[in-house]
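Have a look at these structures, which come just after this line.
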Structure P
Amino acid sequence: MMMKKRPLALTILWNLLLITGGCILCAVTIKGILIPKEFLAGGVTGLSLLIHYVLPVLPVGAIYFILNIPLFIIGWLFVGRRFFLYSVAGVIIFSAVMFLPFPLIPINDMILAALTAGIVTGMGSGIILRSLGSAGGLDILSVVLFKKFSIRPGTFVLAFNALLIGVAAFRISLEMVIYTLIFMYVTSYCVNMVVTGLSQRKAIMIISPQWQAISDEIMKSMQRGVTVVRGEGGYTGKELRILYSVITFNELSRFKQMIRNIDPQAFVVVTETLEVMGKGIGNQPHW
């Protein structure tokens, strides 16, 4: 039986809610921590803040919108029309949200401020990237590189931002550079966690004489696919079967218990996956 598709209106609403929620989280840290502490950020937001510090009369939201215009072209040419339209909406939402009054976050310690800003901004950016669009800026370039070269969004953002900070170091103090780098690192880590980490898949390899029973149980009870690979014991020279399957993190404990019930002596290897493509079990973001 085929699953019913979500109505288009509901899909659009859900993605706009993700983008809006993520934009609000990012705006809270920018206006509540970054600007009051005079931290710098990375990417287009960092450029917007730098221009704002030099010319305070220019609002950050307006600067951000203008700087994103050339990036819209990249989104249109290399990512796709759907992503482009959602990203246009994201930039408009983020720029508008930046005009809202947000209270200062009362954190006096600079390191704690950098950590807090990094966590909240990383969560906000990750939530935006869980949608079918972005809030513009480096998100567009991140998606292009992720789709073309499998470079994780947070990793690219960290590398680009480090380069930007190296240039900006000629204008801001070394102390502020260090605080900003802490903020950027925490942000990139949280982005990776939200985009791919929370949907991490586990690859399982099983060697057991009871391979047939375990294979049947994986397909029937666990409702997961399994691949049977012919192998040979290095010491005994005997032919054996190796089972290979990919499951979600939440299924891991039940999966291991199922194997113990059938063969407590089974040899089991559980490994992390970077990303998984494929119907049903895949966790690659659908931009």
Structure Q
Amino acid sequence: MIPVFSARHVEEAVPPERAVEAVRDAFLAYARDEWSMPPKVYVPAYPAGDFRAMPALGAGHALLKWVTSFPGNPAHGLPTVTGLVLLSSAEDGRLVAALDAGTVTALRTGAAAVLAAETLGRNESSPAVVIGAGVNGKAAAKTFLARGRDVMLWDVDSERARAAAEELGARLAASREEAFGAEVLVTVTPGHQVLLEERSLQPGQHASLMGADGPGKAEISVAEVARVHVFCDDWEQASHNGDLAHAVEAGEITRDDVTQLGDVLAGSAPGRRSSEDITIFDSTGLAIQDLAIALAAMEHAQKLDLPTIELQ
């Protein structure tokens, strides 16, 4: 019998602080070539959205996430992200578990945003501002709060931001200017509009850019990418499908200009250079992160009242 983790079960099994630990371990395992991750496959259904197939292998398991991104769905009462995570044994190929992809994605997105901010920001006690109060934005805010950090929210939809702030116990940014002037920014938007134009980031700021996770999306201008200290989750993926892709195509940056977060965590590459350094983290979302969350959920499979399925 194969256990099935609903959204509620994933949340019960993996609290935000555990998600950060799991995602950190995944970055380290990938940086040390202990885990592998074939390229993400996009199946476009534009202009509505796209489907994504994301495989990974590590810790004796293989994973495949089949997930969607349909940014217009919330206007119709539907989630932007839906899908399924399949976890299998790498020893004999047995399917071990199935998990709700939307919740796994939210957990690892929030964890990666916070992990990058803590690693690359200059002050772990300064307030963090999350731009975008959707599912993944709330996940980032919830993770910051779980780590004991003061959090403010801002969204183009002020009522959505207000409702999210009240739900989470976060503060509401008084204005766009206050939000974007914060020392630590996390942007979690559909990626259809550039938020950070040239010279918008100031000395000492850090921005975790979580929204531009597919072709054609951007949250930061090419000119701004070219003038700041750039980090990413995975060069191969980010240089083709993230914010960095536009700067690479324009010839403004090359592989030598970008550091992978896992290499910083592993101590094989430097992070922030000074208190005045401006850092950005381009996240495209990695299957190794999904694998880490799935394995963390499995730690509590016996304690949860999980439904099961039988495929034979």
Structure R
Amino acid sequence: MVLLPGKGGVGRSSITAALGQLARRRGLRVLVTEIGDDPHDYSPLARHFGRDHLPVQPEMLTPGIRGAILLARTGQELFLKSVLHSGALARAALSSDALRKLLNAGPSFREMGVFFQLLTYLRMRHADGEPEHQLILIDMPATGHTLSLTGLPDTLLRLIPRGPIADHLREGQGYLHDPSRAAAYVVTLPETLPVTECVELLDGLEATNMPVGGVILNRVHEDPFTAAERSALEPILATRHVFGAEGFARNDLIRREIARLRASTPLSIFTVPELRQDGLIDAMTDSLERGERMPS
């Protein structure tokens, strides 16, 4: 299971789709997911597979890759079904206005639903006895929601140490805290705000005991100038207004933010170059397959 968190606009959905395609190339059965509020909401991840939104239940999007949206209500229904041993009773319970309001308003109830739906997919087995989904990729929402989910087992187990909820939380915790079964890869850009949020998110993931496999640095612009050319141009740009100076300065910013990121974490930093939208996912997949990393 791989979580892909990061600031909005850094390309999480594109990276999720590309990693799914890469895993499929390697012969794995893949499930791509995202956390949502409404099954009919527009989905950037689904668009990479020619759809407007992901299905509520795992469904084949392309050979080797299934997709599903993680919804609080779906997970809550699955949990009640496991406790009541009846899908009809679970649906009837959730049709209660009072219970539905409680689940929508109560702290952590949304994350509990998503958590249990994800746990259900982790439990599924293929005919050969292996996991039905050999890799589950999760296009995560904003930073706060990510940490709410990764910190959910510890938070709720302090409040609910026994019973069926606690049993499921401990089982899910066994996945989330095991680096052989789960990892987060934070997606960011070589820009000031995304790098700042990336560093904060890495600290938050560590605090919730979520293993982190590395950082994926997306849209890394290739500097067309050599070090000698830069040294020759800098004095000219300091005294004259020259067309293209903004682009020249952008490369300085990129190098500075990459250096700041590298100084903030010992984790591997995988790079994806700035790519054209045409054929984006295939090109991104090729880049990820090469496993390009920032030199330490």
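Computed from the coordinates by the stated procedures, all read-outs in this text should not be read as laboratory data. These numbers were taken from a predicted model, which means no experiment stands behind them. Cβ atoms are built from the backbone, for glycine too; each structure is taken alone.
Once distance in nm of label points 7 Å out along Cα→Cβ at positions 71 and 143 is evaluated on every structure in P, Q, R, the highest one turns out to be R.
Which structure, out of P, Q, R, was helix-only ellipticity at 222 nm (-39500 (n - 2.57) for each DSSP H run of 4 or more, over all residues; to 500) derived from, given a value of -18000? Present the calculation step by step, with values, prior to reporting the outcome.
Numbers: P: -18000; Q: -10000; R: -16000.
Considering all the candidates, the number was obtained from P.
Quick check on the output: -0.45, -0.55, -0.97, -1.26 is log10 I(q)/I(0) by the Debye sum over Cα atoms at q = 0.08, 0.09, 0.14, 0.17 Å⁻¹, derived from one of P, Q, R. Which one produced it? The value was obtained from structure P. Taking mean count of other Cβ atoms within 10 Å over residues 39-46 as the criterion, the top-ranked structure out of P, Q, R is P, with the highest value.
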